[in-house]
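Peer 1: Take a look at these structures.
Nothing in this text is a laboratory measurement; each read-out follows from the coordinates by a stated rule. If you're wondering where the values come from, they're calculated on a predicted model, not measured in any experiment.
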Structure 1
Amino acid sequence: MSKPILGIIGGGQLGSMLAIAANKLEIKTIVFCDDVDAPAQNFSNEFIYGQYNDQAKINEFVNKVDIVTYEFENIPYETLDKINKIKPVLPKPSVNRIIQHRLAEKDFINKLNIRTTRYAYIEKKSELESLKDFLPGLLKTVTLGYDGKGQYPIKNLEDLDSLNIDYSNRYILEKLVNLKKEISIIITRFNDKKYEIYEPIENVHEDQILKHSKIPAEIDNKILEQSKLWATYIAEELKYVGTLCVEFFIDKNDNLYVNEIAPRVHNSGHLTINAYNVSQFENHVRAVCQLEQISLKKISDAKMVNIIGDQITIYRNKKLKDNEFFFDYLKKEIKSKRKMGHLTTLTS
């Protein structure tokens, strides 16, 4: 039986690493992206440039692939839905539709009796002014935004006058957690109750961008087991196929909260490439292409650092140790706050 051709929508670093993982499994990849300079074209078998609402380009892409997946969640639902009527899209578009909308995502999580921070839907400034008990809080656009984009920290009502907030958008206000640390769970669901779950990953953010990740996370066994259980509840309820990330907050009283769901491979899971026998990327490809499920085995403890902006120039000339693994995303333009690569260090 011949192996399927995998279509990947989105051509950033996650798309690149999905293509690399597919190549290892001898699966051909075709990347469709709206960025003519998308780095994933350096790793895929074929690259199609076009806007995500360009029907001619969508048709060209769909006619060349057997299965479609995607590297980020902000692809128009209508595009994924159209493709899914012709070729299977995994994870299914309905998953993306929920998680693209922060209010729908929070409501979905709460209906599973899983804790999130308190939140409120905001349509106008006067609604914010009546929610003083939610402050300090974080105001987020209901759709779009990542790495701190479209997010406004609010300490008190006086901050509203100094923030340039466009109230024609819709927002969600989240009460800040008295934060102790952040962790994430990477889980791959193959089908009903068949999973591979990586151990919790401890994360540190700077300027709302992930800076460091490490395993093992410094958490107690109760948090470890609860985070894995909640991630499986979410994946099962979504009937998810592929790799999923659930991001968590832990407060000073060791209460666990789900922060966000990422319906895709995730930045915090980059260290799985070197720390496990099967990476999050390979597991995603295996799941969506219906390949063999392989039991996870941890090779080493590890830490990962994101290389941001012009830091990449240092790492491109850095002599690596035997336990260090440098990944250059080959992005053409260096920008402030742009993820340009990462370095994983095996620590045991």
Structure 2
Amino acid sequence: MAKWLLALISVLAGASCALLSFAQEVPKPAAAGALKIPAMWEYTAPLISPEKRARDQSVSQKDPSIVYHQGNWHVFMTVKLADRTAMEYSSFASWENADAARRTILKLAESSYYCAPQVFYFAPQKKWYLVYQVGMPGLKKMWVAYSTTADITHPASWTPARPILDGTDKDPRPEGGLDYWIICDERRAYLFFTNLNGKLWRAWTALEDFPAGMGHVELALQGPFFEASHTYRLKGMDKYLTIVEEDGRRYYKAYLADTLDGKWTPLADTAERPFAGWVNIHPARGVEPWTDNVSHGELLRDGIDQTMTVDPGNLRFVFQGMLERDKGGKNYGQFQWRIGMLIPGD
């Protein structure tokens, strides 16, 4: 039996061995030129759920962005509160302790709506970046916002929100968008974002100018998809992977390109053959079924920097989930999303 599955069973049995055991396992090398999507994913029990607390009670935990740095997982996520949508941070050494880890609401903007974080270390500037969206009064387009810090472990050290794109008449975006994502190659920093009308946009600037200079904006891909596009460099393959979420009972599609400014071609782009969806997920042994939605999630990266590198031989997908039947009679803000992990299964 594979080491990661033994580790998972151990966690579910209440042993002291954490999900970190398989999360840090040395992966097998990927086959050159091919990306094998898991025929089936297994999902863990919920790892991060809404926290019961006297103030700022959480309705749902969403949109996780994760890095592993200096022995700890650092998770940034959207938290839906009674009066606003904000972002929350937690840190822990092993995933079995994720739900009990201390949480801190990040006070980054005066807006009552700032969310959908992406965290990464921008090596050219030796700074940590958070990229996220901010709703601004009087503007039809949200800010593409960022904050920086020199120390990811101190939630109060992040700078206040500043715009990469500010939503004014000078904003080069032809249409508004959401779920902003930065990825860099050797020359450029790219900004990807989606519309709810099936368009994936890309902007870019010279690497040395980031975060300024995002003046070039073009349509990268169009199709039946929704939001939450995330783009990664595939380690050892000279290719890039974009995954993007579809509406309804949520699932993820996947597309490949040779370059970040190149053509995206479908890899798994239907409900019957998704990257990850209800047809190819099931609960791990001992886990009660709790989701048939695979929504706004992030692949765990092989590193922390702006290249957004993942190892195709060691895919793990942290996502928000819930059962479709539990959406009935509720508006979106009342959905009780929880965060779990998908791991390639049998």
Structure 3
Amino acid sequence: MKIKQYIQLFLFATISFLYPLTSKATGKSKTNHPYLCLIDSPDIKSGGIEMVNIATTKGTFKVWTKRIGNNPKKKLLLLAGGPGLSHEYMECFESFIPKEGIELIYYDILGTGYSENPKDTALWDLPRYVEELEIVRKTLKLDSSNLYILGHSWGGILGIEYALKYPKNLKGLIISNMMVSAKLYAKYATDVLSKDFDPKALARVREIESKGDFENPEYMNLLIPNFYAKHICRIPPEEWPNTLLRSVGSSNNSLYVTMQGPSEFGISGKLINWDRSKDLRKITIPTLVIGAKYDTMDPTHMQWMATQLKQGEFLYCPNGSHLSMYDDQQNYMTGVIKFIKESNNKNKLKK
């Protein structure tokens, strides 16, 4: 075959691939774009990144979002934890979600990651973050026909609050490693987690906390082997993946302390009285609750949460801790993908 013929065949194949196919039966055009093709997207030149304007009482600020993939019916928006961590530790989802044909959306809330940081604690407020999430949803054109939210830890609190206020905007919700009561979380930390601590180390941690000396290097030196390595991520700290290290390294401590409080045990900040135990029944969309054996959150409580939801399911990670998307990765990701696909199919049957 001559070179000219090769070129003609290549051009024909390329044009057939890029342009919509025409149905011979109806004569109508239909989209046939592959999953990762963003040919119809206005953000094709920015790699899926879109900055969203958020109006606040202190001015207008930009928050960062990024889309990977293109599926009009299955879009998974990730809400990172902390509060104060960036989306970066959730980049592990890229190894599992896009290849299943599920569009993945990252989002750094105001004050974290690549979003603007106004450095104003008045803006670190749960109701305001709920409204911020609603602006992001509208801007990215997400709705009940396609939007699944996965909130991890603090992101789970934000996801629950959003689902309660804007239930008609979601297709499904995933509450990952988060109890529904701050007081019960604090009780679990005192009654269960503290007993897994070396008694002498715990006494010293309590002493440091009583003095408010949280910047003392000894504090983290005690927490890493006695708490982090057991209940945050069971991968040895020296082997933590780069995604997790980057997120922790860029965390917003001001946001964390304002909302969570300075101590790693329980909640003492703005969220101290947060409790939605009696409101779970109001969430009627398909909802998956994820708990783990070694989590900082009580897995038994999270299993109970699933029973209080109208369409609740529970995923247990027997090898996992608070970051079970890392230390029990296969169970975690398989469960998330299964939930999205099955709930999506159920929605199709209802229609």
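Peer 1: Tell me which of 1, 2, 3 gives -10500 when you compute helix-only ellipticity at 222 nm (-39500 (n - 2.57) for each DSSP H run of 4 or more, over all residues; to 500).
Peer 2: This value belongs to structure 3.
Peer 1: Can you say which of 1, 2, 3 returns 117 when volume of the Cα convex hull per residue in Å³, for residues 137-208 alone is computed?
Peer 2: That value comes from structure 3.
Peer 1: Assuming 16.6 is mean projected area of the Cα convex hull in nm² as calculated from a single structure, say which of 1, 2, 3 it is.
Peer 2: That value comes from structure 2.
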